[in-house]
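*Asks:* Okay, got some structures for you below.
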Structure I
Amino acid sequence: MFELSTHERISEIGEEIWDGLLGGGPPFLRYAWLHALEETGCVRPDRGWLPMHIQIRASSDPEGGKEPAAGNGAKPGETLLVAPAYVKGNSEGEFVFDHAWARFTEERAGIDYYPKLIVAVPFTPASGPRLLIKPGADTEQLTAAFVQGLHAVCKKVGLSGAHILFPEASQCLSLRDERLGLIERHGLQYHWSNDGYATFDDFLARFNSKRRNQIRRERRAVEEQGLELQVCSGDDLDSAHVDEIYELYLTTVNKFFWGRQYLNRGFFHQVFDKLGSGLQVVRAVPRGTGHGQGRALAGAMNIVSEDTLYGRYWGAFEDRPHLHFNVCYYRGAEHCIEAGLQRFEPGAGGEHKVARGFLPTVTPSFHYLAHPGVRGAIGAYTEHEREAIAEHIRCEKPVLRE
């Protein structure tokens, strides 16, 4: 019924097929983004990343000469599903932290945890479709075929398991099917939702007066420091802006001991060249600076989809009070209100986001572990972990209006 193949280059699948199945999905899932990661060497085997993208086609020789049961009259050989996948030799750049799983597997079970397979976008802890499926095809049937294919790939290549990271909510429903035998794990992020706000003041009205006044003071800090925020995208951005956001990205990477430089200058230039309309730069500059002119003191790169803003790479050449909150949180929420976007995902971590209107949000992932003993132990662990996260969310109270 189906034929599954793996590909060490996304170019083997091709842009037309990939983006045709993605449709209007997030820019970080577009062919150009994933291709740039490969072409600029950000993902490569010696860094622990070997592309193994998955493609499922309708069988070219359906049983009995009948049309394959793939939905809406799929033609033999037609691509029905693709997914970004990588063989990993470590757990860096994933943001679903399984280092303890690796220690348990190797020290207690005596088997190698690496290499493993992940279905994910490298270095991007943002939700989105992970299985790009032809519209009208049988989603449940293809999801089951995909998971069975993961089992087969793991066995053939000698991988400890496969991990589907940050799938969007609609795909989680299919992946939860008990017949698939996947372990569901919950992570925690803080997301902003647009509840029909017409202005930023409408958003502030949800808070109690103390918190509302604090946010207003933090917002005034930009003007009091003689700064303004510029939002640049598309034709507003040139090569100098790309270099600037790359250098800002490096300031954060180099500031913290846990920082890792996953991306290089070439990657930033490629994605801005190919996906400029889906990328946005927020720049903090001296007040009165012409739009897009001068050198920014701080900034961040955001990714824009049809209904969601994704905050990514923040950096600062000068540390200023409350500048991070304004560039990365308040300006993003304000843009969502202005543009009618429904959701803002500002990235991983940060309980301080709750006081600024971002609510704790579960981010599921799904896992297949080949060894039955490891699968049982980790399955029990994730059950307790899910309960703990649910309790944390129940206790995490936003600061709302009286």
Structure II
Amino acid sequence: MAKILVVDDESAIRRTLKDILEFEKHEVTLAPNGLEALELARDQAFDVVLLDIKMPEIDGMEVLEKLMLFSDVPVIMISGHGNIETAVEAIKKGAFDFIVKPPDLNRLLITVRNAVDKNELVVQTRQLKKEVDKKYDIVGESEQILELKEMIEKVAPTTARVLISGENGTGKELVARQIHEQSNRNKSPFIEVNCAAIPSELIESQLFGHEKGSFTSAVKQRNGDFELAHGGTLFLDEIGDMSLSAQAKVLRALQENKITRVGGEKEILVDTRVIAATNKDLKKEIKNGNFREDLYHRLSVIVIYVPPLRERKTDIGLLVERFVEDISAMQGHAAPKITEDAIEALANYHWSGNVRELHNVVERLVILCSVEISKEDVERYVKPLM
């Protein structure tokens, strides 16, 4: 059942549409003019709006324009004086569809059903985006985390390259994703490459792509991650593990905004913002001959340090509460209560694996302690059972 707003200055049309739609089990609200329709749309959430074009005071086209400013509800325009020009204008202004009076019953019901389906998809997409955004939240109120969030807010809107440093498990990927989401590139792809997980002989093909036949298993052409991230962000995680030959190609791509696929000759222009991360001391790697100094300077326009958990222990309580809530929801049961002394015990533990290790421990506690998590439970389960 959908909630539908019918807007028409003719009472007979309003009643007819109301009867048809209520017979289909929809909930119908009526408005005799555009001003009342806008007031109703501001106060209530509708799944579909049926909107007449020719009305006194304010016509349907103007109502449509005003409605689009504060709502994304699908609007079906209805007119007894319909023509192609009017229909095209309505669609350009954001209408879902255009129906001529008197409406064909089957066409009307099919159009309403399609509009309802579209609205449900929009709502579902919005909800999924909220869940994804929540997943990549940076949780904490410590001085270090507040400074980190402030830095992200300053850096994100720019085009500057960013080098993120920090120990394993501190949340470097979260920082990279927040920079992308708060940038003007957030409608384009965020592509992540773990340089430590890809063999050195394959990393160049991963980043730059390859032409068919360029090596034994290259049975077809492949676009590299620099191309796939065009217009968006390429996150090079654990860049300290990248081979020197791949580093040279990345340097060229950053200098010229051009790449060449493995086995190819054609230069391809790319507009990709690069964010890199490492758990290594790159200056030491440069001295040891494992990392190019010129690439380091290209990547480190902005350097962001992500503090380990031991430097932000005041955030552990907030992290634990978030993890308990999220893990319980994923497991499909109510969140267990966690006592104050349990949180204190977790805060006093040395987290060598940082936030990632804390998450794993909380997941273990949620699974094994269905009602309440106590200090005794923490002492018993903080280390993996052998």
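*Asks:* Out of I, II, which one gives 22.2, 62 for Rg and Dmax of the Cα atoms in Å, for residues 98-281 alone as computed from the coordinates?
*Replies:* Only structure I yields this read-out.
*Asks:* Which structure, out of I, II, was helix-only ellipticity at 222 nm (-39500 (n - 2.57) for each DSSP H run of 4 or more, over all residues; to 500) calculated from, if the result is -10000?
*Replies:* The structure behind it is I.
*Asks:* A follow-up question, please. If relative contact order in percent (Cα under 8 Å, 6 or more apart) computes to 13, which of I, II did it come from? Kindly include the intermediate steps, with their values, before the conclusion.
*Replies:* Working: I: 19; II: 13.
For relative contact order in percent (Cα under 8 Å, 6 or more apart), the value 13 is produced by structure II.
*Asks:* Among the shown structures I, II, from which was the value 3.6 of distance in nm of label points 7 Å out along Cα→Cβ at positions 106 and 178 calculated?
*Replies:* I
*Asks:* One of I, II was used to calculate distance in nm of label points 7 Å out along Cα→Cβ at positions 250 and 266, giving 2.6; which?
*Replies:* II
*Asks:* Quick check on the output: 52 is percent of Cα pairs over 35 Å apart, derived from one of I, II. Which one produced it?
*Replies:* Source structure for this number: II.
Bear in mind that the values in this text are calculations on the coordinates, not laboratory data. None of these values were measured; they are calculated from a predicted model. Cβ atoms are built from the backbone, for glycine too; each structure is taken alone.
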